[in-house]
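Chemist: Next come the structures, one after another.
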Structure 1
Amino acid sequence: MSQPAQAVVQFDCTGQATGKMRNELEVRMVAPMQEVFTMATDEGAFHGGDATAPPPLAMFVGALTGCIMTQIRAFAKRLDVGLNDLRVETRVQWDWQAKGRLYETAPKSFEIDVFIDSDAPEQAQRELVAAAQKGCFIEQTLGQQNTIHHRIKTADGWAEV
């Protein structure tokens, strides 16, 4: 399959609350190809959930780890860097602060340790990881300041929050 020189990659997700804190999610890749995935999130007792599925933060850290691993493996083939084995350990920390009955959070640190078993020279392995960083959608998103728009459905249509 030949890849285009440029494309927009788009995912859409619809979530439905189904349990105390459980959410059923349908994630759809709509461009440049179409795929559909179903998954769920839940919270533990802290938020009043039943822990029937991973919490969103676990999925987030897992997605970050899986993304860089996928790119390392895909780009290793393109860069002719043989991989005997690959392991990645990711640590993500957030600051959490109580604000009355609520709380606020902020990202604190993202650390990704890559363990490559390869006969390729160290420089080739470094170039592989650097290329994978640039190809990892999640890592590239986290490395930039982003604006996230929220709207709520009202009787008159949509309202920005």
Structure 2
Amino acid sequence: MTTFELPDGARRVVAWLAAAGHPEPIVMLPVTGRTAADAAAALGVELGQIAKSIVFRRIHDDAAILVVAAGDRRVDEAKVSALVGPIGRADASYVKAHTGFSIGGVCPVAHTGDVVVLIDAELSRFEQIWAAAGHPHAVFPLSPDQLHALTGAPVADIC
């Protein structure tokens, strides 16, 4: 019998969620969840239920700004900047270095560095949402309230 070994990032998320008392397990998708549409199709849920993670780079101090937004909405960079200061794009190496995760698997929690997190208010439209769990094939279910409690992040109109 072969035991499936979770990727490193997903194992870190599993351990973090267990320590935080989150009751839901992660799910490994048979296809990549690199886009919200891919993840929604694989899970059979609405696009908006996918809590997509978008990382920006704050200009004045190089801080990582993680926006967790509904998959069917577009992040308004001006609204994010109004909350945290001017931001710019973050490339793949910046995202990996600051969060510990690769693009497509950035989890809202369990980062390896300091990350400022903002939550899109539009996620509250759903009872259950799905967030990346440290790998492009890994996701986990939670409610918007659980996302807020786990991250301690402010909920704002950012889309």
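Chemist: For the read-out distance in nm of label points 7 Å out along Cα→Cβ at positions 18 and 58, a value of 1.6 was computed from one structure; give its label from 1, 2. Numbers along the way, then the final one.
Modeler: Values: 1: 1.6; 2: 3.3.
This value belongs to structure 1.
Chemist: Taking 1.31 as the value of Cα Rg over 2.2 N^0.38 Å, for residues 10-81 alone derived from one of the structures shown (1, 2), identify that structure. Working shown, then result.
Modeler: On the way: 1: 1.40; 2: 1.31.
Computed on structure 2.
Chemist: When distance in nm of label points 7 Å out along Cα→Cβ at positions 34 and 122 is calculated, the result is 5.0; to which of the structures 1, 2 does this value belong?
Modeler: On the way: 1: 5.0; 2: 2.3.
Among 1, 2, the structure yielding 5.0 for distance in nm of label points 7 Å out along Cα→Cβ at positions 34 and 122 is 1.
Chemist: Additional query: Could you tell me which structure in 1, 2 was used to calculate mean projected area of the Cα convex hull in nm² as 9.0?
Modeler: 2
Chemist: Identify which of structures 1, 2 gives the largest calculated value of distance in nm of label points 7 Å out along Cα→Cβ at positions 74 and 138. Kindly include the intermediate steps, with their values, before the conclusion.
Modeler: Numbers: 1: 1.4; 2: 3.2.
When distance in nm of label points 7 Å out along Cα→Cβ at positions 74 and 138 is computed for each of 1, 2, structure 2 gives the biggest number.
Chemist: On mean count of other Cβ atoms within 10 Å over residues 66-73, which of the structures labelled 1, 2 is highest?
Modeler: Values: 1: 18.2; 2: 23.5.
Largest one: structure 2.
Chemist: Name the one structure among 1, 2 that Cα extents along the principal axes in Å, for residues 42-97 alone of 40, 25, 11 was derived from. List each step's numbers first, then the result.
Modeler: Numbers: 1: 49, 26, 15; 2: 40, 25, 11.
Value 40, 25, 11 for Cα extents along the principal axes in Å, for residues 42-97 alone corresponds to 2 out of 1, 2.
Chemist: Quick one: relative contact order in percent (Cα under 8 Å, 6 or more apart) came out at 28 when computed from one of 1, 2, so which one is it? All intermediate terms of the calculation are to be shown ahead of the outcome.
Modeler: Details: 1: 14; 2: 28.
Computing relative contact order in percent (Cα under 8 Å, 6 or more apart) on every structure in 1, 2 gives 28 only for 2.
Taken together, the values in this text are just the output of simple stated rules run on the coordinates, not laboratory data. Everything quoted here is computed from the prediction, not taken from an experiment. Cβ atoms are built from the backbone, for glycine too; each structure is taken alone.
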